[in-house]
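Derivation of every value follows stated rules applied to the coordinates shown; laboratory data play no part. This is a predicted model, so every value here is computed, not measured. Cβ atoms are built from the backbone, for glycine too; each structure is taken alone.
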Structure I
């Protein structure tokens, strides 16, 4: 039984509607789902999952008005908890990024590999 489904960002890159699917699974198991600031599904869309204990994780980056807006949306959607993440103000040295990107864009090898395995 999961105690909590922890926040993971960009799930929608791997599966359309992934955050809603994770939230649905958490609701079925009776545990909370923590939606990431970097979620591909909207706060409101995830909040619509029946029986969900919806928590929202907040990265406090960018302009203050941006994260205030996210907190307001989470509150309006009925999130029962706010999880603050403060350790990502400086992104670490990610070797995967160095191997797969050039100037912040996918490298030729990454594009070729993706084309070879479209599924």
Structure II
């Protein structure tokens, strides 16, 4: 039964991911210099995610629209990134944004919180 539920969830997630790619729209436009500065700041961020998770898709969609090519880390079962997420963040929940600042690491969960943080910081 659990296998069937996982199969359905992954199938629906895949369909949602395809629809997302087709309907994304355009990216935020910045000058080349401004985009370089943003991308330098993004080196201190990484998104722990599952490909087919609807909340991860929502977060990736916002990142795309904000023109934020943040490194994505797949936290699937058996992944070293899953272990890093559990050790650092304390739980395996996605999406989770890993933020390095002032020699400290913050783990931000919840898609709405992550999107709000990115909008405030990069718009």
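Some values worked out for this structure:
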{"item": "Origin of the value -17500, where helix-only ellipticity at 222 nm (-39500 (n - 2.57) for each DSSP H run of 4 or more, over all residues; to 500) was derived from one of I, II", "result": "II"}
{"item": "Identity of the structure behind 3.1 (criterion: distance in nm of label points 7 Å out along Cα→Cβ at positions 80 and 96, calculated), options I, II", "result": "I"}
{"item": "Top of I, II by mean count of other Cβ atoms within 10 Å over residues 24-31, largest first", "result": "I"}
{"item": "Entry that produces 19 once relative contact order in percent (Cα under 8 Å, 6 or more apart) is calculated, selected from I, II", "result": "I"}
{"item": "Distance in nm of label points 7 Å out along Cα→Cβ at positions 32 and 48 derived as 2.4 - corresponding label from I, II", "result": "I"}
{"item": "Origin of the derived value 44, 35, 23 (Cα extents along the principal axes in Å; candidates I, II)", "result": "I"}
